[in-house]
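The data blocks that follow each hold one structure.
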Structure 1
Amino acid sequence: QFGTPEDMARANVEALTDTLKPLGLYSRAGLLIEIAKQLNSKFDGILPRTYEELVSLKGVGQYTANAILCLAYDERVPLVDGSILRLFRRCFSYSTNKEAYVDKNLWQVAQELLPTNNFREYNLGLLDVGAVVCKHANPLCSICPIAKVCMQCSKELETHILEESCGTKV
């Protein structure tokens, strides 16, 4: 139904909203239609391949540009969102009072941690861990695949082991 930017540019906002609802993106329908129009007028309906061109589109920031570059064009760039910030805070005791999308140091750290190979899988894996395991409330440290390198998981597991052996809350 919305296979090309041209199709999406002509889309009815309500129809696109209904399509996006299951993905939790329903509030972005109008913006996606606007981006599709920009793609058609500025790039002949072709998704740009450079960061600069991508962020020139109204509504496209660093995260979206990097997601396109990594996932569509296989470029070695980090994906950083709120769940990645939470993961870095817990895992590495990363400290900041900035939002993830504006914290240049966080983006730099994320870039430095990217593996040379399999960076796409690494990015998707971190996003999954941040969303499903390292949740805002009640993180699931006992099943975390990166628990061995996580400072917070080490503390949580140590406390759990002490509680189990002592039979009391620590």
Structure 2
Amino acid sequence: MAETSERRAGVIIEGDFTLKAPIKEVWDFLLEPGTLASCIPGAEKVERLDDRTYESVVKQKVGPISATLRFTTRLAELEPPRHIRAIGQGEEVHKAGTFSQETTITLSELGSDEVRIAYRSDVRLVGRLATFGERILRAKVKSVGDEFVRNLQEKLKSWLQEKGGQK
């Protein structure tokens, strides 16, 4: 029996940032349908399947390969207003590989109007997508992660301003 081995790679992205906002407002924003998925760079489609599950299509370029990823993300744990754990898995539509991710977001109240948002995402790739050198892959995943955080910060600030303007 021939043994097959697939290339595997994993990258962890983590960090934190603070925002001037009540923790409840930040929590409500994070649970708006599709908010987290819509912050993903290259997202072409984000569809809500149910209260906790989303299907997304994302285009990214990794080295010389342009990849279109189709994946499902499920909000596996919700502990209001402090903790979210999301689990996702999917594949590259041209069969260049599969991936999975587990992300946790933890909110900590620093005062009545300030919140620390800590995040950690463990991304795993299998197949041709994982064949790039670890440094190239790490740099790409980190770049996408950084852009995700920037998108999240911008959308959250805009959402809070709009919400404040409606009061």
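Quick notes
- At a computed 5.4 (distance in nm of label points 7 Å out along Cα→Cβ at positions 12 and 116), which of 1, 2: 1
- Origin of the value 3.6, where distance in nm of label points 7 Å out along Cα→Cβ at positions 20 and 52 was derived from one of 1, 2: 2
- Which entry (1, 2) yields the derived value -9000 for helix-only ellipticity at 222 nm (-39500 (n - 2.57) for each DSSP H run of 4 or more, over all residues; to 500): 2
- Answer label among 1, 2 for the case where relative contact order in percent (Cα under 8 Å, 6 or more apart), calculated from the coordinates, equals 28: 2
- Structure (1, 2) behind the derived value 1, 8, 13, 16, 16, 14, 11, 8, 5, 3, 2, 1, 1, 0 of P(r) over Cα pairs in 5 Å bins from 0, in percent: 1
- Structure responsible for 1.7, with distance in nm of label points 7 Å out along Cα→Cβ at positions 68 and 140 calculated and labels 1, 2 on offer: 2
- Comparing mean count of other Cβ atoms within 10 Å over residues 92-99 across structures 1, 2, the highest figure comes from 2.
Each reported figure results from applying straightforward, stated rules to the coordinates on display, with no laboratory input. Predicted model only: the values in this text are computed from it and were never measured. Cβ atoms are built from the backbone, for glycine too; each structure is taken alone.
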